[in-house]
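Derivation of every value follows stated rules applied to the coordinates shown; laboratory data play no part. Note that this is a predicted model, so its numbers are computed, not measured. Cβ atoms are built from the backbone, for glycine too; each structure is taken alone.
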Structure P
Amino acid sequence: MNLDPSHVSELRSILSVARSVVITTHVNPDGDAVGSALGMMHWLRARGLQCTVVLPNAAPSNLQWLPGAAEMLTYNSRADVLIADADLVIVLDLNTLTRLGELGTRIAESTAVIVNIDHHTHPQDFATLAIVNTDACSTCFLLAELILLIDGEPVLGAELAQCLYTGIMTDTGSFRFPRTTERVFVLAGLLVGHGADPVETYDAVMNQSSFGRSRLLGIALASLQLQADGRLCTMSVRRKDLIDNGCNVDDVEGFVHHTLTISGVQVGILFVEVDGEVKCSFRSKGTVYVRDLAASYGGGGHVHAAGARIRQRGFDEVLTTVTTSALGLFSAS
């Protein structure tokens, strides 16, 4: 993967003078977000820097086993003090500070140097240094490449390797999504050689569903609807379904992928009703892209995987409106 040498050099210079660092990532953090944040923490601490991971909200339970996860701080008044005192803020796996909520506002007000490392499209200009590569399969992959260029392979301890491997595995859909290149497998193998455990990783992340979540998945699958001659598939989870099964919005993570397992489906959408909003998850494959569809509702993401949260509108209205918009993706075919 090609990285701008001037960006690598500038990051090296920034790290050489930094003393106090705050690391953060997007709301509702996934494996790539948590993996890159913790990976950065382990790397910088090995370099002798004082750093803290601050999340806008808590990480899901299936990522709490990662080394260093217990030290992550969920945004509060103490985080405001840390941000005010930091000379460097590193923002990972997101392209706009608005995805950090109030935490993003505090960072924007900070006098610290801001470094953004990300692989999403359409990045906003908020960082002193932005290292963005949309060809990267994950932010963890991009971070691993940066670490190798700056400090070399000897710094890849077991804890760092485990965090980075987890983010690569989750954001590639266990090495089956687009952008899973030969280099991805080479780098994953390198991380395994330095202590990442692929068996433990998959089991801890993917095989820890509660009984309630399994029942919820059954409800979601029963809601599947096909449109556009079988090219569009929608799935719904209502707030009552969550409550009845003792689940929250984190428990629907991964449900939307089931829409694309149906033969002929090119676009899948999951609608989840939560307090005051409807969470929409978009997935696609082939030459049909969903990033702009999500953006039209205030969201964003990748061309084949994106999301949006629609507030102050009823669930049925959102389902009808967004589904109608999605049908427009096939108007030219």
Structure Q
Amino acid sequence: MKKSIFFAPLALSALVACDTPNAMGEANSLIIIAADSLWQDVEQATYDVLEPTIFTVRDEKQYVVTAVPFDDPAIIDLSLFQNVLVFGGPDDPALQQVADAGGFVLSTMEPGRVFQVEDVWARNQIVTGVYLRRRFEVDTWIKALPSVLAAVDESYRSWVRNRMFATPPDTALAADLERRFGFSMLVPTVYDHVVRDLGGGDSLVIIRNDNPDPSVLIRSVLVHWRPPVDSLTADLALEWRASLDDEQYNVAQGISTENSSVTQFMVDGRPALEVTGVWHDERGDFPAAGPFVAWLVDCPSRTYFIDAWLYAPNEEKYQYMLQLQEILGSFSCS
């Protein structure tokens, strides 16, 4: 059973009157404001929908929910979190404050409406409001949950992109890669890159960010290419990766595909295939491991192999996997 925290509507009014502080807490922490009697009937359904998992090296929650009923002075702290969700009807003061802050009129809303407002009780905050039908609050709440998750995830992904590109995108690097190697990829300027000559006219590119320290966090993307292949398969992607990791990465990486996924899709109008899995330090000297995402892309004159992997021990990995997906999604070829 998760702990519930109670806070009072009067404290909300007091907070609005004060100077607006900066939002606190983790961006993937969801603070839900609603009546305690209502929460008891929707608790499990809410956890089931708003705490989806992503497999990295294990199942990890994308978001963590904390339920906050209306009647506790602790609102002064809890309403300052980055992501706050307010469920209520026309008589709920917290939802009314959210609507007022965003210029919404509750009386004109359809029941189940989900809306978002920035900077309601703190700067750099997103508050998601959910308008519940009177006397059918439980049913309205549960039916709205998929839309709530979609709204939360979209705003979280935007936060990740903005944080990732706090340093400008390296457009010069993207143009240079296009000119020299026939592909383009956009990363923040904080990323380093190296071109390695493999001999015989063969080369590859590694783009990497190991700030603040490689023992804490590494985001790495390797790009290699060959003449066009007959078909894009998971076996080809894994064999290609195995042919490179011993020499091109700091440690030889063994891989596990026990929880792997294989997806066919299109990139820049070209057929592509994605394989996910878990890498680990093959030497066994140190228990290093992390997720990887490998792409094969069938371009007009080459097949490209792109390997994105993450090392983030003891860290929640969803935001960093989104960063790698952002980089992969910027790939284009000529």
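Tabulated values for the structure
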{"item": "When distance in nm of label points 7 Å out along Cα→Cβ at positions 119 and 143 is computed for each of P, Q, the largest belongs to", "result": "Q"}
{"item": "Per distance in nm of label points 7 Å out along Cα→Cβ at positions 239 and 263, the highest-valued of structures P, Q", "result": "P"}
{"item": "At a computed 7.0 (mean projected area of the Cα convex hull in nm², for residues 95-190 alone), which of P, Q", "result": "P"}
{"item": "Distance in nm of label points 7 Å out along Cα→Cβ at positions 23 and 175 - structure with the largest value, from P, Q", "result": "Q"}
{"item": "Origin of the derived value 28, 45, 25, 2 (P(r) over Cα pairs in 20 Å bins from 0, in percent; candidates P, Q)", "result": "Q"}
